[in-house]
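Enquirer: Presented below are the structures under discussion, each in the form of structure tokens.
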Structure P
Amino acid sequence: MSILANNLIHKGYLKTDILIEAFSEINRAEFVSDKFRVAAESDIPLSIGHGQSLPEPSVMAFMLELLRPARSQDILIVGFSGGWLIAMLSYIVGINGSILAIDTIHDLKEETEENIKKYNFIARNNVVQLQVVESCEDIGSEKKFDRIIVINPAMWTLCTFRDLLNVDGVMVTPIDNIIYYFNNRADDEEMIEERFDSIRFLPI
């Protein structure tokens, strides 16, 4: 088990076995520039350039515990963020799942592609697609997802992402720097929504 995963368990953020495995197997240091690698095991946000940051690992763990990713799911990731989350979720969904990661920055796509190439299973399983988009129309209205997680808050207004959820699908996203949970439960007329005021996506 990695130092980072062990610390997040002891702090109470990581609880689920498959998430503990993902945090242990996918090294955060592989997705940041060399000058930040020494801090990759620390629970702090790290810059990935282009005005974006990787949030604290504890925040990512909190969001993923809400998301409940699992084998064979189809997952939409909104924001490349260097590829760390893409690699972890690819590890979780396995060969029968799929990951579509979208962003609006072309340069980030190239950097993310290079980063995820460090893990051979991603290319071997062929479950990850990276796409630069300008609107929901670029994704396709017919595509639905079991899980959606937003890690580039600037893209929240780009699309009505809730419309892309499958029945019983879950979405976790920061809105105004606060974490929100949405559940498109089949037995409810309206989508369940919950906000977590104690969690800030990035430090203020």
Structure Q
Amino acid sequence: MEVRKTREWKEFEREERFMAIKGGKGYTVADIEALPEGERAELIDGEMFRMDSPMRTHQKLLIELAFEIQLYIKNMKGSCEVYPAPFAVYIKKDTHNYVEPDILVICDKDKLDEKGCHGAPDWVIEIVSPSSIRMDYERKVRLYREAGVREYWIVDASRETVTVYDYEHEKEAVQYTFTERIKAGIFDDLHLNLSEIDI
């Protein structure tokens, strides 16, 4: 006799599967590509991490910041390109590391193809979600530094702070508030003020 699975049971199975994945170290990009449609995850050194659906504030910050950066590049007739998530980044150009940063800026177009970015973006912005705190503040700080990202911002709406890592100049991390104008290190005169975003 076939047992019909309820929605709750399917959700339980899905959670169990991702919990098992989180404990493993041998996952590859092929496992990411095999995920069911609509499910997203990232890989760091072969360990897979589930990505939850973003909240409204997260998406508001993402679209506003990406727009401001794109507008600056366009007005300056720059060659760098801006991509919001989801956008595949094969950050170490191997099979065991794969991320989808919230916003990335790429100035070397040789790193781009139809699948995504192969290598380190120049600038990465991650917008903190409740489920991504450890990932953004710990694992990705190390990953982005090791991979060669020039600049990494962590935007935390709950604390109204932006933590800036200037890897290119090997500076200590600096934390700003949303009320401050924050200069983008990879550009000459781009300043962003998050207090101007109505969230």
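Enquirer: Can you tell which of P, Q yields 16.0 when mean count of other Cβ atoms within 10 Å over residues 133-140 is derived from it?
Expert: Structure Q accounts for this read-out.
Enquirer: To which of P, Q does the computed value 26.8 (mean count of other Cβ atoms within 10 Å over residues 77-84) belong? Working shown, then result.
Expert: Numbers: P: 26.8; Q: 16.1.
Checking each candidate, the match is P.
Enquirer: Given a value of 31, 20, 16 for semi-axes √(5λ) of the Cα gyration tensor in Å, point me to the structure among P, Q it was derived from.
Expert: Details: P: 24, 20, 17; Q: 31, 20, 16.
Among P, Q, the structure yielding 31, 20, 16 for semi-axes √(5λ) of the Cα gyration tensor in Å is Q.
Enquirer: Follow-up. So semi-axes √(5λ) of the Cα gyration tensor in Å, for residues 61-124 alone, computed for just one structure, reads 21, 13, 8; which one of P, Q is that?
Expert: Structure Q accounts for this read-out.
Each reported figure results from applying straightforward, stated rules to the coordinates on display, with no laboratory input. Here the structure is a predicted model, which means the values were calculated and not measured. Cβ atoms are built from the backbone, for glycine too; each structure is taken alone.
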